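K.L.:
Down below are the structures I want you to see.
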Structure I
């Protein structure tokens, strides 16, 4: 199907869309989709395949997106849950969410050639955990139980990291009065939700220290800000993303918290229930940080078929950050570059 919405056909706007509106309109969030960390992780797999061929193993999903995973599987990538499932001496990529020191140790024991696609912003939190553990802190890690990122982060200092995911976990904490405490967070959380948990922590432990810099990644925050700008102006928000994507699920929550009547998470356009559109004149569209733009285009095409052909892009930030590939996969420097 030919897209009815090329980049040139989408009107752009600042944070405030124009007052001139057609009967049915779409407000398209920007930024949306791939962040620098996801872009780096996907390219890491592409370059490793190009250089070493299949089979290439990836521990966990490279990023939390069904389409990306399926595309790589079709190219000979084998996704495994544990490093110990990888045959000895094979090539393996560690996902964007990061891994614990134990996983690196397992890889060495199996003589695996590893390519670490961990997002540098996740690596930053790992370094913070190690630093504050050495300094004698008990570390409160705000995050979601069972998420791969927090498992890797907590694994840096499991004896001093305490995971909290809301009020019940905060209530269960029990530290002596003079304990050195600091809080850190998973990078893909809702900013508002995280600060609510921080408020609870401060009420219980007024001396708890803040991280030296914000742990929630810039892309997560930017996508949430864009949704906040759009949410009060639309009746329905469609978020393109997978159910196991933390940052995508947060976008649905943010939309509902800031004025959208209904918000849904879909992987593909064919998951949009046309009943959602009944009586709706304004639809917001965005995507999580691990979503290819072609999936958003598919949703726009479907909406256009239903009469939503007035698409206005609402831009709240511009992103130009690029992370370099793992050293083993970077292009060889030419003599001119070396000179």
Structure II
């Protein structure tokens, strides 16, 4: 556990220690402002510091959020360079980026590389490549030839485009166009792109495109389906996109989708318990274990939570540590912060 003594907290503030992100905040009595411990602003004197374990607690004590590190938002939003580069990807997803481009924008490429890995588990260039791959997938789903999709996605060779798809899906893009029982579609959300895999009857997978385990999940689905996964849309993927849009807009606390998660009997019991957690509430792993009638299975519950393949709809983000910490989230802690923030608006019965 992190040392939350005042001396250690002040040392973390002085060193801008990222280990305390989301776990501790400092209120500065001389300015009335509170910050992340990683804030680049000038450090206050120790006697002017008040310490808090959440942004809500700091605001309840009368402190205003800092305009430099944005402590009331998700962790990644506190890094202005990260926010700027993510916006650049969204504005031009087909652009082919290099570290020289990053340097030309006045940023240090090595610093940016570390920041993106810390927040998202991948580098900025990897994130940009995923965006180009997504653009190519959209063109192919619309019926474009592979080479046209490759050019639109900004890849400099058809082989590079095919290799990227093969790494993700387990087979090259041309083999996907014929389709099959399952189809994969890209869905844009405020938290980044997601891949939805479904047939006409049920949703089988919904995962962020940058999740490391995605390739293995897609390969397993393809094997379970007895062959390839096609690239395109079904009524279920379209309905998933509609309901996700409603969720993020604040109009839908619950999802009404037929689900077909791929897992063991125990995993499915855990996932069923997660769905029963109301939006706006959280549970510890121990509480989920109690809910399924196996109070000693806390670790197994944590593993099942981590292997959930239908993100958001099966709300594994609502499970937190026993001490109230967010703990791990396969889609990135910054997304978990955002999802919990979205669901605060669903906490009252009227919102459900």
Structure III
């Protein structure tokens, strides 16, 4: 029996969605939303009818009957910490997202739209590996300052999907492996998977700098900057998360532009880019200690993983730990679809979301 899965991944100014027939995409679309269109709504969740109607319109234009869909999987983020895998969307989850989300982000619309469409056709809907997945071991939580424990926020969806993909490629069971996965995108995060559980992480705030984020910083100097009078609270946040990283050094968010400068002999660009390579490699080494160096493979994924300069630089520094596999791309739609398929096929059991 074949299955059809509709997956929905909303962003702040776009809605990406796809229809998969088993593991094959039969429709992949991205809808761009003008700023003026978004500005009409008082809050993010109010946008759901508008975005839902646009998805329905494109499905109709491509002769895909919504009733042919077996399940719908949406991206989500604004929930309290959850386990990895699938969660069946229910009224309790939607109420939390509408009234008290832990993260006010467009990705929350994925769950709301999926639930609404699924209810229309009488099928189950799910979220899968949201950014709030937290399976950390207890000793990974203390930060060094009481009251500021570490909270796991990583690119869980793509990193776990690539870990599962790696296991399948090598005829292994994901739950038998220890893997370190580095997601290299606009933000960079890493996590370590010990026998099927993401037990520790390096977030995009406490790890390597990235195209737009400053990552780990000397905290006393940050405190001095916060109280210097030069920056407002909003400006300081933007400096470290939005205008940090490559942008602060090179005035561009595009790693390809930095590589082009390196190829043209720009020594400063090479220094900064190599520093980012080194910081990523150091974070991989850091996570290797969590599993006592018993690492089966290191996986590098995300958009910047298409860069041979970047991946070869990292590989050179960490290959002594374990073999390195490059699986580039964001892969979020595929990850949502394959998660939904595993539930439909009975290979994975979905959890039921419940407020504590």
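Where a number appears in this text, it was derived from the coordinates with a stated rule and is not lab data. Every value quoted in this text rests on a predicted model; they were computed, and no experiment measured them. Cβ atoms are built from the backbone, for glycine too; each structure is taken alone.
K.L.:
Between I, II, III, which one scores greatest on relative contact order in percent (Cα under 8 Å, 6 or more apart)?
P.N.:
The maximum falls on structure I.
K.L.:
If you rank structures I, II, III by mean count of other Cβ atoms within 10 Å over residues 192-199, which sits at the top with the largest value? Each step should come with its number before you reach the end.
P.N.:
Working: I: 16.0; II: 23.5; III: 20.8.
The maximum falls on structure II.
K.L.:
Could you tell me which structure in I, II, III was used to calculate Cα extents along the principal axes in Å, for residues 256-303 alone as 41, 19, 11?
P.N.:
On the way: I: 28, 23, 14; II: 31, 28, 16; III: 41, 19, 11.
Going through each structure in turn, the value belongs to III.
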